[in-house]
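I've put the structures underneath this note.
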Structure 1
Amino acid sequence: MTDGMISFGAKLKQHAARQPDAPAVSCGAETTTYGALHRLSNRVARGLASKGVKAGDLVTVGLPNSIGFVAACYGIWKLGATPQPVSFRLPKGELQAIVDLAQAPLVVGLFEQGVTQPVVTAEQLAALSDDESDLPDAVPPISKAPTSGGSTGRPKLILAGQPGLSPEETPDVGGYSLRPVDTVLLPAPLYHNAPFGIMMSGTQLGAHVVLTPRFDPEGTLAEVQARKVTWLYLVPTMMNRIWHLPQEVRDKYDVSSVKTLWHMAAPCPPWLKEAFIHWIAPGEVMELYAGTEAQAITIITGSEWLTHRGSVGRVSVGEMKVFGDDGAELPPGETGEIYMRRAPDTPVTYKYLGATPKTLPGGWESLGDLGS
C-alpha cells in the first residue's frame, strides 16, 4: 500500500469512527450518516461475497440515484472489487453486452428484463447478512470502471488507472475544490463518470453528498436553499432548464450558500455561461474539460472566462495539442482534432476494455473532440 494512503473501505471506517452521526448521503427525504453507511456497506459486502464476488472483480451497478447506490459501491470496494456503473434504463441487449465484457459475476440493479447473470438490489444484498462488523481490509486495484460517454454501437469500459486508495490524513481541499465541510449537490445520475467520481471524492473527504432521484430545475434550487448547498455540479442542459424557469421562480430561492459551481460534460453556450457567472458570481463558476480517460485536463474560472470567452482554460494536468487530418500539429487559432497525453513519468490514467485508443506517434491519444 502506498505510504500515507488507505483503502476506500478503511477511509469510510475512519469517518464512521470520527464523525459517526455526520450526514454522509441524502437522497429525497432519506439521509444516512457515516456510521450507518459504514455498517450498511459491511452487510452489503458480505451479501456480495455470498454471491461469489471477490477481489479484482468488476461488478455492474445499474441503480437510480439513491443511498443504496452508494452503499453498493462501498460494499464492492470493501471486497477489493470495482463498481462498473451503467444506466438503470439500459435495454437488455446493451446491458448483457456490457456485463459480458466486464465478466461481472452479478448485477446490482432494478432491471426487470433478464440477463444471464443474477440481478439483485442493494437492499436484497444487505438482507443476506446481519453482520455489520468490519471486513478484512482490501484495496480495489481499479477504483471505477464506467462505460464510455460516446457510443459506437459496441460497449467500451474505461478502467481507471488509479486503485481505490485515499489519503489517510484528510486534506482540507480535494479534487474539484471539494472540502470536508461541503454540502455537495449532485442532481445528475451517478452512472455518468463525473457525478460518480464526485460522489466518490465527496464521501472519501467526509462531506455531505446530496443526490436527487431525478433532475428537476426548480427542485434543484429548492435543494440548494433547503440544504444550504455549498458545492454544486451541473451540466449545460441542466443550466439551460434552470435559467428558463420564470424569473420569479428563480428569485424565490436563496442560492447564496453556493461557494463553488462546476459544469462540464458538454460545451456551454456563451450566453448561458455568462448568465450563470453574473448570477452565482464570477470566481465560483468553474469549468473542466477532459475525458473519462483523464490523460489531460483543463480548468477555467468564471472570472477568467469573462476575459477569454469561449476558452475552456489552461491545461492543468497532462498535455494537449491540436492536429490536422494529416497528423501535423496545427498552430493556435486553427481548428483540428484535440489529442492528449499524460505528463511524462506519471502513472497510466486508464485502460480500455473492448476498444483501442486512436493515437498518433509520441503517445498522443484522441477522444474525437475538435478544438483550436
Structure 2
Amino acid sequence: MHTSEIEELNKTKPCSEALAHPGWAELLTLLGRYGVDRMETVGLIDTSYDEADIRWNYIIDKKYVLRFTNAPEMTEERFADLNRLIGRYGAFGLRCPAFIQSTDGLFFHSWGQLQVYLSEYIDLPTADKAGLSQEEKDALRGEVVLSIARFMERYKGMDLSPTMGMYSLFDLCPYDVPLGMDEKQQNLNDLCAALHKAGEEGLAQKLTVKNESVRAQLLSVYRDLPRCVTQADEGFTNVLLDGERHLAGLIDFNLSGTDVCVNLIANNAILDLDELGDKPFDPADALEQLLAGFRRNAARMLEAYHASETERDALAGYAWIALVSQYPNARACAKRIEKDETRACTLAYLEQVASLDMNRLAV
C-alpha cells in the first residue's frame, strides 16, 4: 500500500473529524523518531472500540507495528515492565513482539490526542484467521491453557507488575479504575439490571447474595495467594500459529498484568455459555456441560501448575464468579432473558447457578 492508497483507506474509517488518521508523510515522520527512515508498504488494522478506546495498528513492511492509542496505562514505566514480561515469554519459547525505544530513549510520543509507540511485527497468522476446524480449535485451546499453567509455574512471584491484569478482582486493572469496580462486578450488575427489567427481582437478589458471599470468602485469602504476570488475553485473536497450526506466540499485551494464579486458571478454564448456541436449552444439561468443561480444563492446568490446598479452595470461588460474571456469560444470559423463546430456560439456568453447590467446582 502506497501514498494514495493509504489516504483512501484512512477516509474509510475515520473515528471523527477530531480523530482523523495520519497520512503517509506523518507516518514517516513518526517512524523517523524510532530510527526507521523508509517504508514500502503499510496496512491498517483498526481494533478501536470507540473514541474513548482508540487502537490503530499500522503494519509497516511486515517488520514493525506503529500503534496509536489513548489507552490509560501507557507510560514509559509500563513499556519497560511489558518488555521484561515479553522477554520471559521469549525464554519460555513463545514469540512475542517487543516494544522499540525511539532515538531519544523513549517508548512513546504524543500525536494530537493520541499516544504513539512502535513494536516488532511477527509475520505469523493469528488463530482466528486460520480457518481452524472445531477439532483443531479444541486442540489449540488445550495447548494455550496448558501453556498458561506452565508459564505460571515457572514465573509465579517473579518481577510482579504494579499493573493488575484484566481478570483481577478487588485490585483494579487500569480499565476498571474509572468504574471504581472490577469488570466482573459491573457485568453482574448489568445482568441483575436485565433481571429487574424482566420482573425477576428475586433471582437478581439471589445472585447478588451468592456473589457477595463468594467474594467475601475470596477477599479473606486473596492477598496471600501466589500471583504471576501474564499476557492475560489469550483469545484466538492474540494467538500466533506456526506452520503446523500449533501455538507459536502471543500478541497484544495491553491487558497484561499481575493476577492471582488460580484466578487466571478459573478464567481460562471456564467455558462460555455462548458456545452452547442461542436456541432454547436444557438448563441442567447446559450447566453440567459448562462445569464439566471447566473441570476438564482446570485439571489439565493443575497438572502443570502445582496449587496448594488453599489455592484449590479459592479456585472454586473464582470459577463461580467467572461462570456467572465473565462478559460472554453475563451478556449471553442478559440477551436470552429478553427473548421469549429463551427466557424461561435462561432463568432456570440462573436459578441453578445462584444455588450452586460449590463442591461441583472442585478440581
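Can you spot which of 1, 2 the value 1.05 was calculated from, given it is Cα Rg over 2.2 N^0.38 Å? Computing Cα Rg over 2.2 N^0.38 Å on every structure in 1, 2 gives 1.05 only for 2.
One of 1, 2 was used to compute distance in nm of label points 7 Å out along Cα→Cβ at positions 19 and 323, and the result was 4.5. Which label is that? Please list the in-between numbers first.
On the way: 1: 4.5; 2: 3.8.
Traced to structure 1.
Of structures 1, 2, the largest value of distance in nm of label points 7 Å out along Cα→Cβ at positions 67 and 347 belongs to 2. Here helix-only ellipticity at 222 nm (-39500 (n - 2.57) for each DSSP H run of 4 or more, over all residues; to 500) was calculated and came to -15000; which of the structures 1, 2 was it taken from? Checking each candidate, the match is 2.
With FRET efficiency 1/(1 + (r/R0)^6) of positions 51 and 291 (r between Cβ atoms, R0 = 30 Å, to 0.05) derived from the coordinates and found to be 0.15, which of 1, 2 does the value describe? Don't skip to the answer; put the middle values down first.
On the way: 1: 0.35; 2: 0.15.
So the calculation was done on 2.
Here, each number is a calculation from the coordinates, and none is a lab measurement. All values derive from a computational prediction rather than experimental measurement. Cβ atoms are built from the backbone, for glycine too; each structure is taken alone.
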